[in-house]
Structure I
Amino acid sequence: MNRSRPQNPFLSDSPEATLDHGKYFGACQRSGLILLEGELGAGKTLWTRGFAEGMGLPADVYSPTYTVLNVYRQADLALYHLDLYRLNCFEEIHDLGLFEALDAGFPCVVEWPERVPELSALPHLRVRIEAMGEQTRSLMVEEHCPS
């Protein structure tokens, strides 16, 4: 895997390239909020699997659509992976432990962050994945540090 920062936007021509994009950010981003945007099937969970691998977590990452939250841990590493598709308000995420995880310094990858727009007011890394074809994806990464 190439360790230089991917172009922005990054054009992925395969699932492996999307996975590698996530690996890069997992190796660099050891804490904080990561908001993943994209339609169903765009590759959000695949990107998160790469992120976990980049962190050094040997986790079998899968979509938390029905569980809402998956936590992957090994020794002092942890990755919180949330899917907010079924949530409707900011108050519902308090019980999930998102803020405790952020306070503890763990990265929190959130799929469907648009369901809880208040998250955009927090410092975060936003990754937008857009399907351009059957396997082609455009990945745009933006850092947000609201004042």
Structure II
Amino acid sequence: MKFAIGSDHAGFEMKERVKEILRELGQEVEDVGTHSKESCDYPDFGVRVARMVREHRAERGVLVCWTGNGMTIAANKVPGVRAGLALNADMAYLTRRHNDANVLTLAQKYTPDSELREILRRFIETEFEGGRHERRLNKIRAVEPGNGTPSPPQNA
């Protein structure tokens, strides 16, 4: 499976570990940056990875920032992307199993290094359950731009 991965400066160290672990687990990795600890803007990398997933240039993505929240928000602005934050292996399992997440977001500040391999393994190996969860995802898809739902007024 091909993964697009990215981080801001605050997630750089964990992104480098993620890259190593994914390769050890037999995955292909494309690192879109950042490539240092120099201050940068997380949306640049979150949107880049999300677009790669949406355009099928990567099957899944992994994003890392300090808390994981900024990357989750940025990635979820891209239609067709379902980014889920996982602070432990159970969250990674459930975001795949119930939400069919195609982008995993991680928090360098809150994710124990000792759990990182298991979080990634669960994200790779867990299949979407479907059923009642498919109905819920369809409701989310229905409000994404381009799916026939009008956008709210600009001055609202």
Structure III
Amino acid sequence: MQQFAEIFLVVVDDTPECAKALRYATLRARRTGARVLILHVLPPTHFLEWRGAQQEIEAEEQRHGEGILLARAREAEALSGELPETRLLRGLPKQVVLELLTENRSVRALVLAAAARGRPGPLVDFFAGQQAGKLPCMVIVVPGGIADADLDRLT
């Protein structure tokens, strides 16, 4: 992986709040000269007795993950004019993100989004709570219910 001076890491899925985290990271990176790295984590592989079925399930998960990354990368490109780097990794999300942060010291901030309603989600709970004081970068939690105009103003 190419190392840039500063990277905003955004963990994405197909939830609406991820668009808020991506918007914040993209606009902030553009203003500070940083880059955006978009990560989607596929579920860990589970052993199935029928290997063909397992391969088909994994292939479908891969296609779905690639689709999410492509859609989110296009959103970021529309905001900044620059296509972000993307990564598709498999494993437990908390563990995958921790490993990526440990490997890549160019990550300036981990940008996550909290759901607009209800609990904020397992990654926000983990990284903004339990792991917050142990990380090698900042954690930015974007509220899922914030208006785009407010996000634009805050970046």
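A value of 3.9 for distance in nm of label points 7 Å out along Cα→Cβ at positions 15 and 103, calculated from one of I, II, III, originates in structure I. If percent of Cα pairs over 20 Å apart computes to 49, which of I, II, III did it come from? Answer by label: III.
Each value in this text was obtained by applying a stated rule to the coordinates, not by laboratory testing. Quick caveat: nothing in here was measured; it's all calculated off a predicted structure. Cβ atoms are built from the backbone, for glycine too; each structure is taken alone.
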